[in-house]
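Okay, got some structures for you below.
Derivation of every value follows stated rules applied to the coordinates shown; laboratory data play no part. None of these values were measured; they are calculated from a predicted model. Cβ atoms are built from the backbone, for glycine too; each structure is taken alone.
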Structure 1
Amino acid sequence: MNKNQYEIKPGNSYPPGCKANESGVNFSIFSRFATDVELLLFEAADDKEPCWVISLQKDINKTFFYWHIYIVGLPMGTWYTWRIDGANSTRESGFSFDKEKQLIDPWARAVSDKNWSRKAACKPGDNGHTAMRCCVVDGRYDWEGDIPLRISSEKAIIYELHVGGFTSHSSAKVTHPGTFSGMIEKIPYLKELGVTHVELLPVMAFDEQDVPRNTYDLGLKNYWGYSTHSFFSPHPGYCVTPEQGTHLKEFRDLVKALHKAGIGVIMDVVFNHTSESGAQGPIINFKGIGGKIFYHHDKHDKSIFIDYTGCGNTVNANHPLVANFIISCLEYWVNEMHVDGFRFDLASALTRGEYGEVLADPPVLWGIELSEQLFKTKLIAEAWDAAGLYQVGSFPGYRWGEWNGRYRDVIRRFVRGDAGLLPEVATRICGSSDLYEHQGRLPISSINFVTCHDGFTLYDLFSYNEKQNLANGENNQDGSNENYSFNCGAEGETENNFILQLRKQHAKNVFAILLLSQGVPMLLAGDEFLNSQMGNNNAYCQDNGLSWLDWGMAAQNTDMVNFVRQMIALRKRHPSIMRKRFLTGKDIRWHGIQVDQAQWDKPETRVLAYTLAGTHVDEADLHIVMNMSDEKVTVDLPPIIGKEWCLAVDTSLPSFQEIIAPQHQHLVNNQSYSINSKTIVVLENRDSNF
């Protein structure tokens, strides 16, 4: 680069970040307390030395709290970093200014971690040879008319997946394993399965080196991605050619392809903390720009980072600048990247004020809810944080969905055979009205799930009584100890056919309950073909065959895949399961062994039955029986005038016979049905001349 050929102008403070137009490139960065600012330019992502260092002048290049510069004719593909110094740059002051440290732009659209060393960034002084880089990118893209999808939440079926792990295994047989591109090749499978949305584990650029020392020494890395540093940039590790700055195009190609298949995109976003950790953590961007603003600090000792997330720091989300940063970021991913929704990791941390107090009306959450640009975007909260704040049923706002941890726990316990749960099970499968109705919220407020990335897979839930996390390097101390699991009689792998069949039946029971429940169901990728992590319930650092989906299992367990696909189809043909409002007495009748005699007051009972009325004359009623007891029982069926009950689901029947499409269903005894132990049965009514 011949720097003499470029003209420099003062530039503009808005927009923050790097913005190219036909004449050149504008750079702008917020740093209220900076005294000296330098822009460093590189020709390639892995260049160790800059080809040009530009010192910004306070009286020319600063407007209020923004430092800015415009470079005429600067080409796309140029890489850059910042160096910033400031007054009172001591940790005790809450600032972490370091005039030698190279920083990446928090608003960068594309970043490279090719040279990155987290260890070097934790030490004071120059880390230029091991710093990340930002790229000047061309934001133009041909969307071919694509817009975010508008699928009603009550019709949503969410499929949570890890972009890398979805196609990294050789059995995926894709051209570029572990990338956005690789995932595109698996879209036909997703479409055939019938899900309406994919929920992507973090795809904003994150620090793969952010793991405990013992874990790092084992050669492991941060796999899940809950360690974001660049909130506007797709993760370079999921790109085929990140060194060319193709991040935006590669992610947009995935979104456009999913939308063409009728599948929406929900991003798992991590605004509760960043990868900069606590006082001893690395200086990457926010710390070096103005950490006193971006993070929660102790009220009396600003060198102490307050940690409500278990990750070393907590983002000061309700500071006006930070709130604006978060909301602008979300609007960017909707407007420029066409995503359809967001799931907020440890969202309750975003309800905290400057010193950790829980705010009744957090400005950032209301700003998100009331944003005109996010008005039709799906918002989902993990309504707790790591410091004990639990807000399931009380998360601030009205149109937010919530990961319903209470649904997860009670369904796990019910399916494994715990007694005394019928009243709560009934409440949960009806949309958790006890949590949401009194607030004027809806069944769609409940995101129902039994498994997710964090915890046992569904198969492991019925294969292990205890977690098996030694491979993580933390002496099995990490991961939850309260899993409500049941190994069906043998810990881990077994060749006992009875146990194997029981595990599969339990898995089918979970899918049946989940897809019959009011609210929004969420499935974990791979559960539909009995994916296992060998009992590891915290595989956050396992970027290997332990976590990668083995597509050979999909071929081996075609009966499970078929069952899930058909259960999704059953849900879709029954609006009665996808109601916009809570059920009333006209919509549902509760039963036990006998009609209209649910045994709510008998704790030992583990049989629950109910009849769900169709929403219109052409929709069949459903009669559902759940027998989680150890005995076969015969239940009475409610009489129906002019119609007959037909068998749709019986999870105890042999594979490919346990779920029956409408055209192949047969009549059952209209007075009673014998249901095996640990079994879910679904009946649909038909006209008598069926």
Structure 2
Amino acid sequence: MKWLFLEKINMKKYTILLSALVLSTFIKAQSLYFRNFDLPDKAPQVALSEDELKKNKAIILEEIKAREMVFPNQDDIEQYLFTFTSIYVNDESVIDKLNKIYIPVSGPQDLVTLKCRITKPDGKTTELYKGDMKTVNEDGDDYFILALEGVEKKCIIEYYYLRRTGVTYYNSESINNKYLVKKYTNHMISPENLVFVSKAYNGLPAAKDTMMENRNFHTFRLTNLEPVADEKYTTEYEKLMRYEIKLDHNTNASSKKLFTYSDAARKIMTNYHEIEAGDEKVVKKVFKKLKLDKLASTDEKVFAIESFIKNDVGQIDYDGPGTMAFMFSKKVLTKFYQNKLCVLLLEKAGIDYEIVSTSYKNNHPFDPTFESYAFLDETMFYIPETKKFFLLDNYICRYGEVPAALMGQKGLFIKPIKLGETVSALNSMRDLPPIDVKNNYDNLEVNINFNPNDEKVTLGMRRTLSGYPAQSWRPFYHYYENEKKQATLEESIKNGFDKAKVVAVSSQNHDMKDFSVYNKPYIVTGTIEVNELTEKAGQNFIFKIGNCIGPQAELYQEEKRKYEVYDAYPHSYKRVLTFTVPDGYTLQGVEKLSTNIELKEGDKVTAYFHSEYKLEGKVLTITVTESYEKEFYSKDVFEGYRKVINAAADFNKISLLLKKA
């Protein structure tokens, strides 16, 4: 949950913020810098090398992006986004991707200007304007869409638009270049008294500051930016050039920095402790309902509070007027009020806590060296006594677990401090502990029986999942009802055998409201019948034993790896397959079942795939262990990582021969 000036902004606070930016020295209202921008008389000449034309299906000749903050009058502040793009279409395969322009808007009045020109290879042009657009709604968001007719190979598409957006004093932006970009410019334009600072990442040159026409220009420039490589097991923010930017200070006021973490900490705690009518009654009612004074341990009390908020109170996205008491009477709460209720219940129960905020490192890693509210993506709670975290804005995790992408990096810890009748806060930057591989596993025991007479294969399955792997199944079984619950259970036991017949299935430790089982492994047991494991070869059978470990990913890449590997979280697998050889048959090819592939970094094995077998009389026992000890692997060890991934995929393809005696 991103704090846009800290969770519960109102007009009074907005006015205070605005006055802090303008003060008594009002900056004269200015017209927007790009308000009168227009396309040149003719499309640009295309000067591209043979190599560029050979490698690229489309080339962005020029791209300009600009955010501009203006004071239209002394009582308001506005922000506008300008975009200009010029694209050369070099292959027919990209036409469907380029013949539509999407512009997200909150209303038609926010689109100030728009113009598009299509220039065909013979020089003929078509121009389109704001009136040619249609409004569409996709996934609850409104867009203007402009359909471009007649786009063909060797066309040049040029367009620009200027739209009003919400005011942001801090921002993250990536250059998601799917095509070669010949020239790129990005501006942050602000009144001369507002000074922005930024930090660039992944090779983006630092911004340069200039002053023109009583405006500050904070500008990034690039040329010949190559397309982003499409690689598996990576993150967007690791491979894209990007920057963080924030409003740093107001020269009319003082040298005091704006939007500091100390300010954030105080405002967060102040907002959570702003008591409104009915708050105390709600807290008292819930406290009594949960019998928090009767529960023995801190773990039980925290679990009860979290479980109540997640199971008994619905969540709504609402920015209008209302109090916690009013919403609670309707059995719903906003994210802010969920957190506020939790704070007040923890305090009434006498439990020390800290609020923690950080970002998701898979798409926006927290940078402790650049202080920006843009990194305060998610609000968590930390209980110092138990050293456990929990997150109310996530119905899959429970107390002691939060999304893996939040951990293993820095975070902002905020501790409440009572000063008489008021509440303030202390803040510190601390480490969020990394994920431990031993807590995250997906283990499988399979008892395999094959009857050659009717060619039926029966698999007795016991699947044990702990930590994050369990989150792929347990929450859905917990929340679903009736047929969907049963379907989810059956899907988890099929383990990739889509056509399997489920004979019997049951689960253990699935009730996420039960404190006694909430941190135990989720276990599914059952029996399935499958037809796709055998092929008849005369009197013999080919038995696809490798398929019994479940489907496996493959990782093949001919080019040299460009980005580090991201594997979500450390995890492991253990599969024990027990196969009884049918009477009248012998088993051939078992030597293929022994594998040992390891990735070693220094003296430590950080990923491995091991398999071994034991044949005692008619009983074949195969043990497969696979482990990935880290979340991130350097691109320098990619080849070793790839071999481990593919070892599992290769085992998946192993077949044995059941030979008629």
Structure 3
Amino acid sequence: MSDPIGQLVEFIEKNRVELGLVVAAKKGRLNLLTANGRQASLNTNRVIFMSPAAMGNDASRAAQQEYLGQVQDSRDQLAEKVDVEELWELVYEEADPLTLRDLAQLAFGRPLSDDQISATLRALFNERIHFRLAGNQFLAYSPEQIEAKRVQAEREKARQAQVAAGVDFLKSLPDHGPMPEPPEELAQLLVEYLVFQEDCSQVKLAKEVVAGAEVGGAKKLFRLLVKLGVLKTHHNLELIRQGINQEFSSEVEGQAQALDANPEHGAPRTDLTNLYTFTIDGNFTTDFDDALSFEPDENGGGTLGVHITDAGAIIPMEGPLEEEARVRATSLYLPDDRLPMLPPRLSEDQLSLRQGELRPALSVLARLDSEGRLIDYRLERSMLRVHQRLTYDEADGMLESDPRLAGLHAMCHALRRRRGEAGAYFLPLPEVLVGVDPATKEVWVRRVDRNGPSREMVAETAILGNWLFALFLADSGAPALFRTQAKPSEPIEEGDPSDIYRHFKQRRLLNRVEITAKPGLHSSLGVHPYTHATSPIRRYLDLVMQRQIGSILCGGPPLYGEKELEELAMEVGPAVRKAMRVRQVRQRYWLLQWLRQRQDQPQPAVVMERQMRRWQLLLTDIMMLVNIPIRSGQDLFPGQEVEVMVERVDPFDDILRVKLV
């Protein structure tokens, strides 16, 4: 390169063509005064076009600045005369890059001035649809590439319009009073960004709207969406995050409405309507899938009946209802909401074992001796009419006055004892029930003893029913989904039923329950084999197993093969985990709200273990784990009972900090 000092150079800076005057040069770098008045240092390989200046380098800085402005304006005006599309039509079939001078000659003809060459550079680079810069040359795009770029440019224009419209709407909102309804697309965009953040499908668009409107962080955005009526004050964002629908589609509801809940097809049903049956559930239960009966024998034993609503005979194996049940996989009970697996017209009405209503059922009738040993059992496709609906508290209160309940309780106690002899582990932990008043949003919490008499009856009869269903399937040789659990690698040390610390620690030693096509031991329950078939309106795989059992009882072949069952289990597993995640997050949210309402009250806790730089505690009233930092002088030990006070709690951000009293 000849002496560049005093030359005009053009280069690319911040995605645009810049003009500069070389005032000094050294070792491959040029010191420039640019047209916008700043000084810059430029590597010589970044120069695209160089031309002599019409002003000496000894002119004043002000004169040089004025001159650069005039040259730039002149070249910009000249660039507007370049018809880039016409130029492209002349050369687009050329495979090799074209020099800037050649393209300028095609645009302006001869003789060619430096300003015309610069104007061609500016026109081609700024238009960017027909040519791309390759070094100091230009390569023409193909027609297909140009069409793609045009589509992209249109999308970008539309996106910018969306950003502007969104920002204008949000900035125009009044500080007080009624709010206008936001455009649906904007509302959906902001909700998706709030929930998914960087994983939002239109994250760039959302960020520009939020930044332009100065909405701020997640909490501020949430409050804005509540203010606009898009979300509720305590909206369940985890449902959106996990993709769980709250409503059933019209197709699902339509099929549910058209179902015959008392079909006459298949093998005849045994009339058990004269058998005294009853349900035991919580105060707020609305879907009853199991009922119980007990007929004592003179020798001290009796016949224990577990009666399951026969949803498998009612729900078709194909259609929108079946698809929805498989997608949902399980009913979801939350402190402030209920999301059933099946539409309420089925789960709470036509398929629910409601008191006084005639219902088809699948009944397990087990004859047991006074020690809880199984003498024999039979499965029946039955017709049932539940005689009485009981809550847990009502059933507990009737134990002394109702011989059937007293006999059932004694039998369940014997069944539990026999499971213990077979190796079952009894590590009860309290169940924490959380509810929310719909009007006031006041949170109530109730810690329930799982060892209560009626709860023990419900648990033992469910285990008995699922064991006998599994035994029937295994004996028939039909493909099935069994629940197995390997024995723990360390011995389990059972203690006092009220020893929360010991039981919580021991439960961590238990192995995962596996779903498998092969029958095996369920170690913590002490039964072999075991399945789930007692909750067909609440759990999809229970519905599948019930269908399998019902088909065999009718004398037909199994409805599902082993491979099909394994595939169903793999498909349903993630949906169940999603539902459990929603339940866990939602329960914790409302428990944090409960703690916020009681920040001035000490909370009982037990020290669980020391972890690196913190102690892990269990808040025993709500069975929630929390950490406190280890401080010098603290004299704590695992199992120690302490009290804590809430320092900070934020349900939205899932923050809980406590300190020792």
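So if we calculate mean projected area of the Cα convex hull in nm², for residues 352-639 alone for every structure here (1, 2, 3), which label has the highest result?
Working: 1: 18.3; 2: 21.2; 3: 19.3.
Structure 2 comes out on top.
Taking 5.5 as the value of distance in nm of label points 7 Å out along Cα→Cβ at positions 320 and 504 derived from one of the structures shown (1, 2, 3), identify that structure. The read-out was computed on structure 2.
Which of 1, 2, 3 yields 30.4 for mean projected area of the Cα convex hull in nm², as computed? Derived from 1, not from the others.
Identify the structure, out of 1, 2, 3, from whose coordinates mean count of other Cβ atoms within 10 Å over residues 56-63 was calculated to give 19.5. Corresponding structure: 2. A value of 6.3 for distance in nm of label points 7 Å out along Cα→Cβ at positions 240 and 584, calculated from one of 1, 2, 3, originates in structure 2.
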